[in-house]
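Dropping the structures in below, format is structure tokens.
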Structure 1
């Protein structure tokens with residue numbers, strides 16, 4: 001599947017409160033809300049968070065994670081024609097957007113523990129997004145397939 005590997009910057013927040021603060025900080029930095037993705041284990045609280053920031057969440061059955069809620073451009077990139085996240089899980093499908101296998105396993109493990117994965121699809125502002133994710137507790141924040149130079 002051809003995916004705009006499009007430079008996602010991803011971090012996993014330990015809980016909904018930290019994710020909410022991180023998303024608000026990303027907005028304050030001027031990053032486009034349309035570029036945000038949120039993924040986590042299904043719960044009424046996560047549904048409220050996603051709805052408040054991005055609109056109605058999509059329900060997914062993700063391998064090794066179970067019922068999951070998500071919204072944003074990362075979801076389409078990860079699904080693919082083989083229903084990637086459903087069949088392969090987060091860890092295996094993160095390579096589609098340029099992450100190393102070990103990054104995918106970390107994102108998967110942190111999300112399985114109740115973390116909230118937040119991604120920003122913005123190559124020109126990837127370093128800004130990374131700084132905000134780190135500053136607000138986005139665990140193992142990283143830029144996938146970034147073509148820029150640090």
Structure 2
């Protein structure tokens with residue numbers, strides 16, 4: 001009897017971050033997954049800003065007027081609005097991607113590659129579109 005032929009095991013190599021990563025094309029579902037984690041971290045780190053803004057707006061009429069003057073005047077107001085815009089995007093993306101994950105858990109057909117790619121693209125388009133609309137409102141375009 002002859003000895004059974006063993007399959008050759010695949011070789012894995014270490015990647016070079018400077019040469020291999022820029023050429024790697026991450027699928028849309030991977031991008032959404034990474035952004036879901038980043039948006040969760042952003043919301044956690046910006047929570048003190050949210051608490052400060054809430055405190056300033058509900059404490060008294062004077063503190064609301066102070067907050068309103070900080071929020072609407074000068075470079076500080078623009079920076080604060082940019083932080084709020086980052087928080088808006090983080091919330092919208094995290095919420096929509098979370099709904100996508102829940103839908104994928106309930107609907108087992110949603111874990112197919114094509115459906116997953118399409119829903120990931122939908123998450124990206126919807127979160128960016130809603131963020132742009134709310135940014136226009138935040139910066140007073142309408």
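Among candidates 1, 2, the computation of FRET efficiency 1/(1 + (r/R0)^6) of positions 73 and 105 (r between Cβ atoms, R0 = 35 Å, to 0.05) that gave 0.15 used structure 2.
Of structures 1, 2, which gives -24500 when helix-only ellipticity at 222 nm (-39500 (n - 2.57) for each DSSP H run of 4 or more, over all residues; to 500) is computed from the coordinates? The structure behind it is 2. Ranked by relative contact order in percent (Cα under 8 Å, 6 or more apart), structures 1, 2 are led by 1, which has the greatest value. Quick check: 5.9 is what I get for distance in nm of label points 7 Å out along Cα→Cβ at positions 25 and 65, calculated from one of 1, 2. Which structure matches? The read-out was computed on structure 2. If semi-axes √(5λ) of the Cα gyration tensor in Å is calculated from each of 1, 2, which structure is the one that comes out at 20, 18, 14? Going through each structure in turn, the value belongs to 1.
Taking Kirkwood radius over Cα pairs in Å, for residues 41-128 alone as the criterion, the top structure among 1, 2 is 2, with the largest value.
Readers should treat all values here as calculations from the given coordinates under stated rules, not as data from a laboratory. Just so it is clear, the model here is predicted, and its values are computed rather than measured. Cβ atoms are built from the backbone, for glycine too; each structure is taken alone.
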